[in-house]
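Okay, got some structures for you below.
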Structure P
């Protein structure tokens, strides 16, 4: 299976971090180097919070996988970073030379987001002094200053608060989303030079562990770093203890075996154009890794769990573009995507009522609760004097037919009568009722018309009889 290598002389770190994101469908970590500062923490599927402009968005949780190096009190910074994403084994390798006025070290790490222990992020780093001499300190903090970017760009919003923090066997924090709807436990564990733990430290922004050793040219060190995220406090502690007991290599081997089996069962082979094959396999990897087989509902945001672009909202793309992939290769994932639509059907009924229609109208953008999450307007300056009006939430109605199309496609492919009778048929009927109330009779044409919509291109507003919308509505009916 292919490996993908990226370097910062050819691509920005922000883009590389997206392409090298690791996830298991529950927790997700972007590919930013752990030794470099980053605004990105962790994303946990389904953990949203209320926010001023975008209603609800995925919470940028604390960054609990950083490893910072200081030599003789000066931060060590990268001279060049090489990223290697092994999609066959589902892990990321990072190699770099880190330097400070007191010398340089070679840094090499492997990282995984575990396929079995769903809350676990693991990193093992090998550090070798090239010409560095002096006191080398390794810090493993949980960074509590991560925020969600907002609009205008100068504004950011912190969407969680720390409820409790303690350092016994290892730093343990309970955090709660800003609206109080979700609470998570985060456990941080580092095996630093000198054994497990090192010294604990705390600042206004960090809680973590640190250890210092004297190094000279040729000195080698091994560091392991684990972070656990869980909605259940005792489960977080259990996973942390299991990680500490097993160690990095057995955990990585277990993780790799599951990924290798995943690819074997997928049975996907690509022949021909190399660029096409690379693109197909890389995107397949990302589609596979954002699915959590232990979840009851599969929430698939427009950007996956790879960042908070589009605020973690679910669009029609999930039903039309992504669901057919899962239907072919993981039908249970396709079903769980539709379970998300089932769970939020009552919200769709309420959405139709609010707009003066009957039946069920699925929102253009939705989060965990299924209500419309499209902002009505976006401020363009800090004073709020200039605003961009957003009409997609009010006029982009084809998504209702897109959901119905996905239900129909799923049933035709799987013949899953249990799903159809429990929920699918109700979606089909209620979405059809929406179109009955949405369409208008045009006596001049002698037919029904659908006026004043935004089609899937979103660049034309107030369109009458948009081709895609009409075709999908007809299919729904």
Structure Q
């Protein structure tokens, strides 16, 4: 459990201000690294917190980010990751004001059955592609919220926060406690102004003295704007951080005269202009970030920045960019009519060439069959040519060979493209154009005539004539780029499948 970065008070305690949204976050993982079907998190708000001010923050589950609408005390929604993760993420979260209990219920829903998943591979916080699944590199999760102190909470009270995590049916896991003290009261400043007469140029001179106090008021004592009304409780407040003194001329708007003066300084001399009237106002800010209200009715004071500087150190919960949903493709059992397939459905035999025989022996009309190329070794898995791509001159490149790492140049009608592409034309043996140190699984030509291919690990750009590697690319985070490769001929964008789907 992570709470606000409380400010260190003058008494050595850590304080947070009142009337301020306080950021909390819980980070966790599954102990054994196994995917979970359901995660449930509970936290009961401290009695000094205002349950009505509770607001949800964003969620993170491994590499899935969930951005929740701002300002929500409750949320329910489904996020479809069935195409990328194999489940629909169901999020139910919110606050029960009566019991002061905030709950997050996160479920991996099977898209086929609609039930919570119980799977060794799919689920919440499942190991990422290429990562071990033994728990040595667990996927992390986090959730966040903000909540403010209650208006009735007294300064000096401890705010304790703890959460409980339930993973499927396993025993609950309790977080460490987070503890901060509340400074609910703003400091109070007294101000005394003494006219010292006029200067040699008839300019009025004033001796301005102030004293700020941040001792907490006793419950029910109220605050009358000075340090004379109410019983102080020593050690229950953060202490004064600074005082800013304002001045107004001839009943006009106040402007800053002394900005963020240290509390040890309490006096300054002000010299005005001849014939002008002046009014002074002092406002203190304590170390927790509470700022004193103006004691002059309808006074609009320029912000001296003292409170915001402290609030910036308290921190904010991270706002996450929503991970794009990826549903499963719709199952469409309807097909457009096709004249060739309609003819083939008659099951009549097609023409098989005698001069260029192939491994296949029959074909359905209206299709015909002939061999295109031979003369290369099959792989150990008895796989022949793997990848095939047409070049701008209508010749072809094909990957084959015992390790599927050789590329052969073929003519547009099959066979070696040139005499140099054949080792022995009588035996129809082909000479590889080039050989790589990895299998070649797919190839494509972009709109500039450049050759790209996949190896099961990388995307390579090569010189099509020599096989020289021009560029190597891997996926985000080093993920392997595996098999399928396609290039949009109009935009030039390259689409490739990755090792994590």
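Say we calculate distance in nm of label points 7 Å out along Cα→Cβ at positions 257 and 329 for every structure; which of P, Q gives the highest result?
Between P, Q, the highest calculated value is found for Q.
Determine which structure produced the value 57, 20, 16 for semi-axes √(5λ) of the Cα gyration tensor in Å, for residues 33-304 alone, calculated from the coordinates; the candidates are P, Q.
Computed on structure Q.
Could you tell me which structure in P, Q was used to calculate P(r) over Cα pairs in 5 Å bins from 0, in percent, for residues 273-336 alone as 4, 17, 25, 27, 17, 7, 2, 0?
Corresponding structure: P.
Consider the structures P, Q: one of them gives 1.00 for FRET efficiency 1/(1 + (r/R0)^6) of positions 353 and 433 (r between Cβ atoms, R0 = 30 Å, to 0.05) as calculated from the coordinates. Say which.
Source structure for this number: P.
For distance in nm of label points 7 Å out along Cα→Cβ at positions 57 and 401, which structure out of P, Q has the highest calculated value?
Biggest value here belongs to Q.
Work out which structure the value 5.3 belongs to, where distance in nm of label points 7 Å out along Cα→Cβ at positions 41 and 465 was derived from one of P, Q.
It was calculated from structure P.
From P, Q, which structure was P(r) over Cα pairs in 10 Å bins from 0, in percent = 3, 13, 15, 14, 13, 11, 10, 8, 6, 4, 2, 0, 0 calculated on?
Checking each candidate, the match is Q.
Of structures P, Q, which gives 0.10 when FRET efficiency 1/(1 + (r/R0)^6) of positions 73 and 313 (r between Cβ atoms, R0 = 30 Å, to 0.05) is computed from the coordinates?
It was calculated from structure P.
I have -1000 for helix-only ellipticity at 222 nm (-39500 (n - 2.57) for each DSSP H run of 4 or more, over all residues; to 500), calculated from one of the structures P, Q. Which structure is it?
Q
Computed from the coordinates by the stated procedures, all read-outs in this text should not be read as laboratory data. What you see is a predicted model, and the numbers here were worked out from it, not measured in a lab. Cβ atoms are built from the backbone, for glycine too; each structure is taken alone.
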